[in-house]
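Below you'll find a set of structures to go through.
Read the figures in this text as sums done on the coordinates, not as results from a lab. Small disclaimer: the values here were computed from a predicted structure and weren't measured.
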Structure I
Amino acid sequence: MELIDSHAHLDAGQFASDLPQVLERALQKGLRYIVTVGTDLLSSIRAIELAARYHFVYASIGVHPHHADKVREADLKKLKDLARQPKVVAIGETGLDYYRNYSPRPAQQKLFRDLINMAKEVGLPLIIHQRHAQEELTAIMDEERGWEMGGVMHCFSGSEEYARQCLEKGFYLSFAGNITFPKATLLRRIIRETPMERILVETDSPYLAPLPYRGKRNEPSYVEIVAEKIAELKGLPVEQCGKMVTDNLQRVFKLG
């Protein structure tokens, strides 16, 4: 079966002792692509290094909104230089997080605008993080014309109406292990309503492990559980679901 993990954090400390074994398990599950995603300058550099080391790993570079107040102009310049490395496929993750508010909202907004414009300059799609900030994120994307770059709403969370808006703007929705949680009825309804041609799967590993691993370290091989749940919701064979999400990832990130 073909599969992908559109969003992982392979540089995380939780993988420091056994990353080669983690990636071997992913290959055994049929993963053709893993996108390892930067959350600040250092993790973006590490993502590129991992992409250079493993043929099926690709990198996205960016700064998570949690770290927005720590970003300097020199960091943005370095990120723009890194964006031109051959296995960098996206800018992100970037966006707004008004749930945790670890960085002041004005700093999040400025950084988000900066990274949207970086994506436009280097010609790459966006990987977007959004929590409790639907209206403001949409407004900034409209003002900066960020939708034109295409991309992914990572670990989609939001209303059915917001899902429709993102799809109408040409974005893909990526779903993670939380769709297996008992209370995730809204997410499962959104999946049923979303065209298969616009769905991606991810782990967000080492975080957000699906059932039955909830509360433990997540890893890319567990994306099979996410694909199985989506296949069930769509009434498809899991092999067909895996092939479709692989095709979708190739399309949005211009791979293959």
Structure II
Amino acid sequence: MERSIATRQDIPLLMSLLEIKGVSMQFFADGKEMVALQDINLNIEENEFVCFIGPSGCGKTTLLRIVAGLEEATEGTVTLDGDPIKGPGPERGMVFQEYSLFPWRTVIDNIVFGLELKGIPSAERLAQGRQYLKMVELERFEARYPHELSGGMKQRVAIARALVNHPKALLMDEPFGALDAQTRNIMQSELLRIWQEERKTVVFVTHSVDEAIYLADRIVIMSARPGRIKDIIDIPLARPRNRTSSEVNLIRDRILCDLRSEIATC
């Protein structure tokens, strides 16, 4: 029997780590107001993997940057473990789409940069950095520079750099968007392996329906601008997931139907 898809508007969750309440965001351009986000309400549990997907310009990245503390919402609040987010902090690790490594620093020096800022002694930070370097399976590249790495390797370094600070949440803005299809699939599997080892809360923005279904516990579908939460779909499938199974195809069709209706209004 084919498994049905669980869908819902957001309901309160037990042990919520991240709470987004009434978040709206307006910009002013050429003297006109533009509403990017409108009344976003969402609870994300500890250790949950949540993907955001929606039409281009729907505010996915803006919302992620608000959670990261890189932008301030016009209205509403975001809390992590009950504490209001008022700016960037080490309890939230950010991985961007572009390769945001320091080109003049080696792989290990890039990874331990945050620990260096905290004043962690050299021997201790190197030990911690090497622990995460091993986790992303790049031990042999410790002394290399970013220009000597492939795109997938650079993103592994970026993930290790975020995790070495022991964040409560890992925020990822299309981190595999610039990779070729084969490397992207490999990196998705690698990310799940690391997530299962670390058990961090992950908030992941993507344009890829297949990527969202493969990775997420829940998929949040955003409407066209102004960005609202249109639907939330639970993915009740065990990992690793078969990308071509009938269950995955059923979920994919549901998401594509939602997205088609939004893109038509753009």
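Key figures
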| quantity | calculated |
| --- | --- |
| Origin of the value 16, where percent of Cα pairs over 31 Å apart was derived from one of I, II | I |
| With relative contact order in percent (Cα under 8 Å, 6 or more apart) derived as 27, matching label from I, II | II |
| Value -13000, calculated as helix-only ellipticity at 222 nm (-39500 (n - 2.57) for each DSSP H run of 4 or more, over all residues; to 500), assigned to which of I, II | I |
